[in-house]
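Every number in this text was worked out from the coordinates using simple rules, so none of it is lab data. Only a predicted model underlies this, so the values are computations on that prediction, with no experimental measurement involved. Cβ atoms are built from the backbone, for glycine too; each structure is taken alone.
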Structure I
Amino acid sequence: MYLLTQLETMNKKNMEIISSVGSVVLLIVLFAVAHQMRNSMSQEYGFVGALVAFIVVISVVGLKLNEMQ
């Protein structure tokens, strides 16, 4: 509950920094998961999937930040 009230009072710059750091951490975690796959073909698809997920997250965050005032 406390986090939700903090998110409502944050300004756009802080939200941008937090979302950027969070998305990079997500990318690192997804790369680590893809690296743990033993099959070479699955590992390649895992890395591509991690990049696609990162691009989607960054795009959605960018659109939401654009709507913020």
Structure II
Amino acid sequence: MSELLNDKRRLVIGVVLIFSAIATFIYGLLERSAGKDFNEIWMLAIVMFLGASVHLQKIGKRQKKNQKKKA
């Protein structure tokens, strides 16, 4: 049961990070239009997106592992 709860938490964290990355990227575009050439805000958005992908990949690996055990 704790594994299922862990997957749910990872899914929530992944989705929140994806939406946060999108919002941060949009904020970076607004800052760029204000006249700033390079914006470290975009790097933060990329890091958040990569963190979300890691969490979602771990869910997928665990589900594949569980399917192999059942078969």
Structure from which -32000 was derived, helix-only ellipticity at 222 nm (-39500 (n - 2.57) for each DSSP H run of 4 or more, over all residues; to 500), options I, II: II
Top of I, II by relative contact order in percent (Cα under 8 Å, 6 or more apart), largest first: II
Rg/Rh (Cα atoms, Kirkwood Rh) - highest-scoring structure of I, II: II
Highest-scoring label, criterion being distance in nm of label points 7 Å out along Cα→Cβ at positions 15 and 47, among I, II: I
